[in-house]
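The structures come next, written out as structure tokens.
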Structure 1
Amino acid sequence: MNNAIIDDLNWRYATKKYDSEKKISSEDFETICESLRLVPSSYGLQPVKYIVVNDKSMREKLLPLAYNQPQITDASHLIVICSYRNISPKIVAEHLTLMSEVRSIALEDLSKFGENMNASFAKLSAEELCEWTAKQAYISLGHIMHTCANLRIDATPMEGFDKAAFDEALNLTSNNLQSVLLLALGYRSPEDKLSSLPKVRKPLSEIIEIVK
């Protein structure tokens, strides 16, 4: 067993109270950003965007839209994890162009891949497509939470917020985006009593079944 990985996962918890005086270093935040860039996604399409809200007044405006959860204003950084509302043929074409450039593949050799993507998205309703892209945001969440744990930076995933109100406040809809999750990042306050509590998890025998 890789004890370093297990140590990371045992160290992290959903921090409720942050030390508002402690800030993430620019070097560590660069690592977090690069980790987000490397998040896997279906087709490699990356139908997500991460809005980092540093502006104090904006975070105060967002606070009541997230039911006054103190992490919104107290954490060092607040990331709004967004996904695309729609995936147009133009977005697919841009992805194919990037693939062609990075992997030195002729664009025409990727045409079938592009046709398959466009055909798959065309079968989905607007609601189904929003749901599909939102699932990509959850992949991002799991990925970045482990990165933060490795850096010993606390991370709190949050679903409890008014998504429509966030979309309006951050002008997301007009940019083909929808807010899906919030992620508060920073350092736990010594006053957060949850930090010292053991994790409550089911035993392996109840959650893993091996089909032989």
Structure 2
Amino acid sequence: MEETKKGLLIVVTGPAGSGKGTVLANIVNEGDCAYSVSATTRKPRPGEIDGVNYHFMSVEEFKEHIANNDFLEHAEYVGNHYGTLLSEINGKREKGIHVILELEVQGAANVKRLYPDAVLIWILPPDYATLEGRLRGRATETEEVIQKRMQTAIKELGSFDMFDYIVLNEDGKSYEASRALRAIITAEQHKVSRTDSFVKKFMSTKID
């Protein structure tokens, strides 16, 4: 349908340890979805590549982008700044690519305010114990950071009603979670609210 040519704006939120990166990778590999690479002031983790995982920048560079109105949204999370560059979004959507933003709750709220048709999705583990176990299993963060992330997750999970969907990512079932996410994308493409051009075209062919 012609009305689906413009890509969706999909905002995915989930606490560190939710496994959202693996779920999203399955979707992006299918070809019609792409990440919007966020900017951040946090330090790269082992194996992360600038421009691929994040646009890593200094606090000074980040503030310069703010001054130039280069961000769709930006927020502070666990002591670091994160932001979505407008240049990462508009061109892809016009080509029919669904743009995925991986954001925290505050950033998701900002996007929803500016783009009411954005689709907001939680990716979550089945429970807090699983979440904490995954964080500890990564062995990349201090105890202080782990506790801060758990506290942040508890606080953010109070914002359920702002989101449109929840996808559970159980241990060993990231593929099943990605199928649930794909089902959401397909359903959103066929929403009546996104079919204006199709309805107009259909009605223009009616026979009196």
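Since every read-out is calculated from the coordinates, none of them should be taken as a lab result. Computed from a predicted model, the values in this text were never measured in an experiment. Cβ atoms are built from the backbone, for glycine too; each structure is taken alone.
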Original post:
For Kirkwood radius over Cα pairs in Å, for residues 61-148 alone, which of 1, 2 scores largest?
Top reply: 1
Subject >> Comparison of 1, 2 by mean count of other Cβ atoms within 10 Å over residues 69-76 - largest value held by >> reply: 1
**OP:** Out of 1, 2, choose the structure whose coordinates give Cα extents along the principal axes in Å equal to 72, 41, 30 when calculated.
**Re:** 2
Original post:
Which one of 1, 2 has mean count of other Cβ atoms within 10 Å over residues 45-52, as calculated from the coordinates, equal to 18.6?
Top reply: 1
Original post:
If mean count of other Cβ atoms within 10 Å over residues 77-84 comes out at 18.1 when worked out from the coordinates, which of 1, 2 was used?
Top reply: 2
